[in-house]
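**Student:** The data blocks that follow each hold one structure.
Coordinate-derived values only; no laboratory data. These numbers were taken from a predicted model, which means no experiment stands behind them. Cβ atoms are built from the backbone, for glycine too; each structure is taken alone.
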Structure 1
Amino acid sequence: MSAKPNRSIFLADDDADDCMLFEDALKEVSTTTELITANDGVELISLMENAVPPPPDVIFLDLNMPRKNGFECLEQIRSTKAWEAIPVVIFSTTGQEEMVRKVYAQGANFFIRKPGSFPKLKQAIKQVLDTDWTKQNWKPAAENFYYQY
């Protein structure tokens with residue numbers, strides 16, 4: 001009998017390989033965290049509308065997706081009362097300062113540039129899972145917002 005997941009993560013990313021890699025890394029970091037994936041922003045919002053409550057413990061959100069990008073999703077998440085306190089980690093290949101500043105201002109909790117190796121991906125996921133999100137609207141200072149592994 002398998003243990004019931006005690007946490008859940010939503011991952012919105014249109015790159016199937018990145019999703020598989022993320023899932024593999026998560027399994028090695030935590031066996032009690034369930035991963036639910038969406039292939040684009042439209043699918044993520046639909047998932048949110050149908051699955052919340054209970055809300056996921058954290059959302060990993062890619063910025064460059066078709067139909068509805070990460071900026072649009074973040075804006076909708078932060079402006080929806082039932083979702084506004086869900087931690088959102090931007091998880092993107094871009095590390096442009098302008099993009100980082102924009103999502104920080106929009107209310108993202110972290111910006112993690114997609115790591116180039118599996119061990120670094122595991123480290124990034126572990127860091128997010130180890131964060132105490134129970135602090136109301138927890139968000140680091142701007143200088144601690146962007147992580148590049």
Structure 2
Amino acid sequence: MIENNIDAEQYIYENTCHSVQEAASAANASPKDIIKSICLIDNNGNLIVAIVKGADRVSTSRVAKALNIEIPKTATPEEILDKTGYICGGVPSFGYEAIFLIDPKVMENELVYTGGGSPYSLTKISTKVLHQINKGQIVRVRK
């Protein structure tokens with residue numbers, strides 16, 4: 001973040017932030033402020049990251065329709081590490097090569113918390129900056 005001059009704050013906690021509840025508790029924030037990066041793989045091996053609010057689930061059929069592709073599969077923990085450089089449970093919503101899809105509900109918040117690179121960290125970032133740096137397409141991907 002410093003290297004690329006990204007306006008965001010990273011926080012490291014003693015407890016894990018793997019679940020939405022854990023993340024909200026660690027950040028002393030509402031679960032509505034937590035977003036998830038769901039990693040998917042298309043038939044060509046490309047990484048697709050569907051970004052939704054913490055309580056929402058991703059619809060792979062909506063992702064497929066948005067990108068005009070066959071339904072992608074959920075990435076394995078090994079694929080996530082290989083394609084993002086981060087372990088499952090700490091993947092940020094930016095900072096690596098992927099096709100990013102941002103659900104419109106995410107953009108309703110001014111600030112959100114996303115993965116911070118490990119299960120023990122979060123990054124607080126404005127949704128405008130997030131959208132700008134990951135060049136995500138804003139499209140409904142939640143169920």
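**Student:** Which one of 1, 2 has P(r) over Cα pairs in 5 Å bins from 0, in percent, for residues 27-90 alone, as calculated from the coordinates, equal to 4, 17, 30, 27, 13, 7, 2?
**Tutor:** 1
**Student:** Compute distance in nm of label points 7 Å out along Cα→Cβ at positions 35 and 131 for each of 1, 2 and report the one that scores greatest.
**Tutor:** Going through 1, 2 one by one, distance in nm of label points 7 Å out along Cα→Cβ at positions 35 and 131 is largest in 1.
**Student:** To test your reading of the models, identify which of 1, 2 gives 21 for relative contact order in percent (Cα under 8 Å, 6 or more apart) when calculated.
**Tutor:** 1
**Student:** For the read-out semi-axes √(5λ) of the Cα gyration tensor in Å, a value of 20, 18, 16 was computed from one structure; give its label from 1, 2.
**Tutor:** Matching structure: 1.
**Student:** Using the calculated result 22.2 for mean count of other Cβ atoms within 10 Å over residues 59-66, pick out the matching structure from 1, 2.
**Tutor:** Structure of origin is 1.
**Student:** Which one of 1, 2 has helix-only ellipticity at 222 nm (-39500 (n - 2.57) for each DSSP H run of 4 or more, over all residues; to 500), as calculated from the coordinates, equal to -11500?
**Tutor:** Attributed to the structure labelled 1.
**Student:** Determine which structure produced the value 1.2 for distance in nm of label points 7 Å out along Cα→Cβ at positions 11 and 51, calculated from the coordinates; the candidates are 1, 2.
**Tutor:** The read-out was computed on structure 1.
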